[in-house]
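Q: Once you scroll down, you'll see the structures, which are given as structure tokens.
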Structure P
Amino acid sequence: MTQPTDRQIKDILTRTRVIAVVGVSANPVRPSYFVARYLRLKGFRVIPVNPGLAGQTLFGETARADISDCPPETDMVDIFRRPEQVPPIVDAALDHLPALRTVWMQIGVQHAEAAEKARTRSIDVIENRCPKIEYQRLFGELRMGGFNTGVISSRL
């Protein structure tokens, strides 16, 4: 897996407008909820995708049951699902989202074949990273916590 450069990630986050968050939760303590909420607060249009929430309003948008129900202007898919569930999500995104430019797989989510399939269609792919963390790191928001080293580490 080729890791994108900081410049590439920043460019992706700068150009992206509409993000489908697949596997979003309505529970505010779940990572998928607070990541989606954060992205909405940063000005992204966030489309919640979860069949169990379909029809409910979350982040000012109606939750969709499936990627195929997302608006055509969706340009990024952020995947909060287990790796084995990634291929059909990527296939649906490639088939139904004409503006798709980025497939983003959350921390702990990677799928080489699905990633390669998207890349062959000139779609940017980021695996095993979080757009919230990357946004904070690359746009200088980490300093709000009292530091801005450019490096995220749990070591003391």
Structure Q
Amino acid sequence: MEPEFWVALGFFLFIGVLAYFGIPQKMLAALDSRGARIKAELDDARRLRDEAEGLLAEYRRKREEAEREASEIIAGARAEAERVAAEAKTRMEEFVARRSQVAEAKIAQAETQAVAEVRAAAAEAAVAAAEKILTQSAKGDVAERLLADGIRDVKAKLN
């Protein structure tokens, strides 16, 4: 008997013992369960990836929505700022116009008052001059009567 025979006999005996104790079936079952576990893990990984893609799409949509809302807010703020600026400009122009009108009214009033004062001064000067002339040229009762009538007429015309 040669050593190759003993090696072959040992090998077949080893295979026989493995088959007797059901090792090949246990190995196949272990490999099948491991394959099933790996398949389940792959399915879970796919499901998680799909969920992650869904979340990513949702967050992108929310970001776009937020960006759109932010641009709407900015546009609204710009429009409000322009409206407030236009309103302030209008108010300022109205304020300046009112101030100008008040100043013009004060100037017109001062002008009218100055003209009245000049007329009053001129009338007083005319009355004084007429009184002086009449007192020098007319004498007696006639002079006094003319003087009183003249003064009364001038005062009536001035007022």
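The numbers here are math on the coordinates, done by the rules we state, and not lab data. Remember, it's a predicted structure, so these values are computed and weren't measured experimentally. Cβ atoms are built from the backbone, for glycine too; each structure is taken alone.
Q: For mean count of other Cβ atoms within 10 Å over residues 14-21, which of the structures P, Q scores highest?
A: On the way: P: 19.9; Q: 10.5.
Comparing P, Q by mean count of other Cβ atoms within 10 Å over residues 14-21, the maximum is at P.
Q: Another question about this same structure. Between P, Q, which one scores greatest on volume of the Cα convex hull per residue in Å³, for residues 46-125 alone? Don't skip to the answer; put the middle values down first.
A: Working: P: 82; Q: 35.
For this comparison of volume of the Cα convex hull per residue in Å³, for residues 46-125 alone, the top structure is P.
Q: Okay, next question. Comparing mean count of other Cβ atoms within 10 Å over residues 6-13 across P, Q, which is largest? Before the final figure, lay out the partial values.
A: Numbers: P: 15.5; Q: 10.2.
Answer by largest value of mean count of other Cβ atoms within 10 Å over residues 6-13: P.
Q: For which of P, Q does Rg and Dmax of the Cα atoms in Å, calculated from the coordinates, equal 61.1, 194? Working shown, then result.
A: Working: P: 15.0, 46; Q: 61.1, 194.
For Rg and Dmax of the Cα atoms in Å, the value 61.1, 194 is produced by structure Q.
Q: Given structures P, Q, which gives the highest value for mean count of other Cβ atoms within 10 Å over residues 30-37?
A: On the way: P: 19.1; Q: 10.0.
Of structures P, Q, the maximum of mean count of other Cβ atoms within 10 Å over residues 30-37 occurs in P.
Q: Figure out for me which of the structures P, Q the number -35500 belongs to, where helix-only ellipticity at 222 nm (-39500 (n - 2.57) for each DSSP H run of 4 or more, over all residues; to 500) was derived from the coordinates.
A: Among P, Q, the structure yielding -35500 for helix-only ellipticity at 222 nm (-39500 (n - 2.57) for each DSSP H run of 4 or more, over all residues; to 500) is Q.
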